[in-house]
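In the part that follows, the structures are each spelled out as structure tokens.
Bear in mind that the values in this text are calculations on the coordinates, not laboratory data. Computed from a predicted model, the values in this text were never measured in an experiment. Cβ atoms are built from the backbone, for glycine too; each structure is taken alone.
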Structure 1
Amino acid sequence: MEIGLNLPVMAPGLDRARVEAWCRGIDAGPFSSLAVGERINFPNPELTVTLGAAAAWTSRVRLLYNVLVLPMHPEALAAKQVATLDVLSGGRVTLGVGVGAREDDYAAVGATFDAKRLGRLERQVARMRRIWSGEKAVESALAPVEPAPLQPGGPPVLVGALFPQAITRAARFADGILGFSFTLAPEELAFSFEAARAAWKAAGRPRSPRLVTGCWFSLGPNGRAQMDEYLGRYLRFLGTAAEGMIALVPTTSAAALRDAVGRARDAGADEIVLAPTTIDPDEIKRVEDLVC
């Protein structure tokens, strides 16, 4: 099982020096992916711009959109941005896409938040792939949307899918699923992974799905307090329900994180992407010594 790391983009206080230190530290380590997530109404840096900086500060590690909330974006523009990043990174992009759960982020960019987001997502990915193949985005255009991605056919596409409806639909067009868990409980992992394997088989897909999961972690001396503060800020949109969910997160010690990674491995994950809760780049070495 491969192990990737998110940049700590959802933690406050990031600046150029810290982002560069994290990028170079992840690239120098044994990690498989450098991942970045997306929010709008939050003090995190913008997703593709940050991955562009990461492309310049790294040379080996894959660059993972974790995830691009695609229904908030025009797909032709997203196709151009992702393809450009693929070229600039030397073909190291993995595109994670999802529909998101924050209505206020949709409102901020003027996008529609409704029950049809998953269907729009599937159609958008299909159109992006046609654009990457050279099809014109507009019939009257004198040229297609370019550059073409360096990876033939475009980057691998993973869908942020946790529930059966989304997993079944993902089997129609994606290369795998990109999950995230509060606990990495064995039954939760088994449910989503077995559902994905069955959905891919039922869809007649020749290859098994790539199975990716993730979790938050905090390995510093005040791990529990750091986790509670981080998630209290990040999950504030859930209101009082957030308190009970935060209490479920166990990965605030070395032993707990080691056990969680082991559960993902035992469940058959191809990759686990760990999300730090601090901007301190020393956390890279802590997690490397522990689980890699």
Structure 2
Amino acid sequence: MFNTTHFPKALKYWHEGKFYVWSDAHVHPMAHALHYGSSVLEGIRAYSTARGTAIFRLNEHIDRFLYSAAVAKMNFPYTKEDIIRVIKLTLKENKLESAYIRPMMFYSYGNLGLVPKFCSVELVVATWEWGAYLGEKSVNGVSVCIVSWRRLHHSQLDMKAKLGGAYIQSTICGLETRAKGYDEAIFLNLEGNVAEGPGENIFIVKDGVLKTNDTSESILEGITRTSLVEMAKDEGYKMVIGPISREEFFAADEVFFSGTAVEVTPIIRVTDGSDPAGPKKEYVIGSGRVGETTRRLRQMFKEVVTGQIRKYEKWITFLEG
């Protein structure tokens, strides 16, 4: 029943102190998180390097993971060091040199009221081999559609936390845009500015100047985003942090997604579907090809995560050592 077609090279997952064969599922269907999305999660990548498997920004990911758990009012027995140890053990158990890593804590079985008064909090860690999130188009650029639903606002939910239930908005709009032939969705925020993708931050480039949203624009403060901001500044690019209007987005020379799963993926076409009652208009970004700034930062990011730039080894945790 549970094959690994979409989880290549996944052998086992860790759950509450024990490894289980991938096909061995044992969470009760009345687990609180299955009904209400009462979970917190992280997406982390490990890369094969000349010095062995390297996990990118592991410490920052686990710090955010624990922050998310605090936002979700979770009481759990695990320390940061415990979770890091389990992640390393799971990578080794699956014999993976490069991998996507998914730690998740969730309210489990106990009661099914909205308030999980009698539900324990459980930890699971899984790893598998995962390539480009948006497939082969990630190389030459993807097409996106601005959806009519506005992104959850930072006044409604703590957007610094990765809360499982909040992603239902991303799921619905991701399905909607793909059904219409686009590769991904784009959300506006309540202020009408460009916010982010379903699971990605956004950068634009105009006249050599890079711009990305501030956290006040109802975005997740992505760890890849933060890394690229620092890298771009180090490379001498002018960087602006602030709101991105639709007009700026459409008129940009280059646009790209950033994120753990998507890494650095160029956007070359966008359709504005933000008004459900109005006409949809398509825009070509810049020349319609991958721009030089995007290309350079994508290559540099690959070199950073694979340990080829000594300056950024501070961001890497090696599996051995």
Structure 3
Amino acid sequence: MARALRLDFPGAFHHVTARIINRDFWLKDVKIKALFLQTLSKTSLKFDTKIIAYCIMDNHFHLVLQSGKIRISKFMQTLLSSFALKYNYLKRRKGHVFESRFNSFLIDKESYLMGVIKYVLENPVRAGIVQTPADYTWSSYNKYFHISDHPMVNTATEAITEIFNSKEAFLDYMEEYSYEKKESPKITNGIRILGNPGYIEELLRLYTKERRLKKRVVSHIKEEQIIKFIIQTYQITSSALKTKHKRKKTLKARRVFAYLSKKYRYLKLEDIAKHLHVCSSTVSFMIKTLISDVLFLRDLENRFLSSLV
């Protein structure tokens, strides 16, 4: 079965989980939990990713976060790899620390976000470790609404206040301990989403294959038109576009060329690969790095189609 796609855009809310490899209890040590929390804080500030809620258990963790300009895949890659390096150094070991891939799904803010936050913070209660979320040290529950010089804590408090409208409303919501089984996210068109039908429909409208097919230009778009658009947009030469280069601007331009050629010229990956002097799998990766950024692609396609008029 193909992996679910990670749809992401600035302001999107996600529930993210990751487990220690083989479900070992390497996070049981409070010093290791503190190390993970420190790494989480530094990474969130680096990528401007808001940590709304967290809960660090002995062999896994939960995060509710809101995306900034950087996609959560990049944020999580940095978080997990940074912590793994520190953990391996302390324990004088080598190898993986977490399972191969973290799990995540998009959350509908209006209908499900409060429930997911409650679910995350009540994790230790369901595990029988504590009686109430307030009794557990390694979650964000006790960090809210306290004066702090820590940016991550202040950001989380602001977010919780906005989501629940007030401190009192949050505490009242959390005190309702009539726990019901959390609704599972659904995989729709390859995207894991927890939301009402309207929210899911709106996301799919922006992203699905049906939408992409409808917006394709009927006329025969030529390679020269794509190259002209990219040269004007990224201020590079046509020779640079077709040459391997590590400059960020050139890399982005080559990815855009691959995406537009695939979508609007119906080229196969191997045909695009010949133009860019890479292999087909590289072209596939280049396109995948773009398709999760819905807002960027929407703007890109509008500008490209406008350039054809």
Report summary line: Across 1, 2, 3, distance in nm of label points 7 Å out along Cα→Cβ at positions 163 and 187 reaches its greatest value in structure 3
Query - Entry that produces 31, 59, 10 once P(r) over Cα pairs in 20 Å bins from 0, in percent is calculated, selected from 1, 2, 3 - result: 2
Query raised in the report: helix-only ellipticity at 222 nm (-39500 (n - 2.57) for each DSSP H run of 4 or more, over all residues; to 500) computed as -15500: which structure among 1, 2, 3?
Result: 3
